[in-house]
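Undergrad: Take a look at these structures.
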Structure 1
Amino acid sequence: MFYSLSENLAYQEAIALAGLFQAAAIVEEIAKKGTFPEDNFVTSIGSIFKLNPDSVEEIYGGQVNYIPGLSLGFSQLIQVFDKKQSLQSDVLRYVLGLINLQGKLAKDKDMLSVLRSRLEQLSENRNHFDITHDRMLAGLASTYQDTLSNFRFRIQVNGNQLHLQNPLNVDKIRAVLLAGIRAALLWRQVGGKRWHLIFNAKQIRNVADTLA
């Protein structure tokens, strides 16, 4: 399919936003239920290691017009645009928080350099461990904690204390938040802006519907 310039922007934004909403939704699931959709989780974690992708689809293990690993993200995105999700929901709060946090990260070149270096080091371990292995998740979690957690603004995760006090769940949440930061960065890179969420909403929502 060939897209006009505006349609192509909406297409790329829809994918990036789906990645962002998916990460936020997984964080909510882990925090409140202690569970998560395995395929979507793998896709989100995998996106962190796509440091030099050839396309937006590649970041999420898909191809043009077909990105099954982002099914949860597209579903969440559509719900927001259709106003079927409360504006006070934790998912939306996490999304806005991740966008805010990524904006602060973009202004801190030293932290960006440290973050990329840590991810490159972790990427080398993929020859020995699956990306969702406990050691990989712990490495991603510590990377998040050593970098993004140093900003004054922090994302406060709400949930069941039984799940939030589980060390492995904490690692998973921090790792997925890092995937959310990666998606927020992608959204900015493809030209995403906050006002697009209002004035380009119909185009983005229609693309999300075709990809869901």
Structure 2
Amino acid sequence: MTISTGERLAIAGALVIALLTVFSTVAPLLELRPALLAQQPWRALTGHLVHINWGHALINATAWFVVARLFAPELSGREQALVLAASALAIAFSLALWLPQLVWYRGASGVLHGLFFAGSGRWLARDISQPMQRHWRALWLPVALFAGGWIKVIAEQPGDASTPYASWLGAHVVPQAHLAGAVTGTLLGALFWWHERKRRAQ
């Protein structure tokens, strides 16, 4: 079985997540704290690698590998790294603007939403732009992934600036981070597709 660069990145990320979960005492130094971003900008990136507990860490580490593998044909390792970094920054600054009352944030779910929508969006745009692919049998899976993902993200958004409590996690979840990641991923997926199409046309 061939392992793509994106999958290698996911494995490395999972190891970092596990290591930071083992040495949980460093988490407060790395978690995203919007109020401290100006003085400690690294938190915009590292906050997505630290997690609340082992369950949280294992779910996100596994999801990272699954999404990286699913969209390996659509996104190179470099593109996946770009999506993850851009989503991390977008989430950090979006939360600082939208949820000024948020004290801290941990977890990779927001950036994984970015990766998911970059891959599914590019896949859908590519297939729709190819006349031979404009058939429901070819389009149903990318349509289901992209549309289903957006339905999930929109449905989970609170009607106000609250952060719902999740008993399984033992903490509040931040669906606004999923939205910021989804928007960033969708835009980057469209940009990647447009750039690829332009390159092929030349």
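Bear in mind that the values in this text are calculations on the coordinates, not laboratory data. Note that the structure is a prediction, hence the values are computed from the model and not measured. Cβ atoms are built from the backbone, for glycine too; each structure is taken alone.
Undergrad: Compare Cα Rg over 2.2 N^0.38 Å across structures 1, 2 and report the one with the greatest value.
TA: Largest calculated value belongs to 2.
Undergrad: Turning to a different aspect of this structure: Have a look at 1, 2 and say which one yields 15.4 for Kirkwood radius over Cα pairs in Å, for residues 28-123 alone, as calculated.
TA: 1
Undergrad: Let me ask another. So relative contact order in percent (Cα under 8 Å, 6 or more apart), computed for just one structure, reads 40; which one of 1, 2 is that?
TA: 1
Undergrad: Any idea which of 1, 2 comes out highest on distance in nm of label points 7 Å out along Cα→Cβ at positions 92 and 116?
TA: 1
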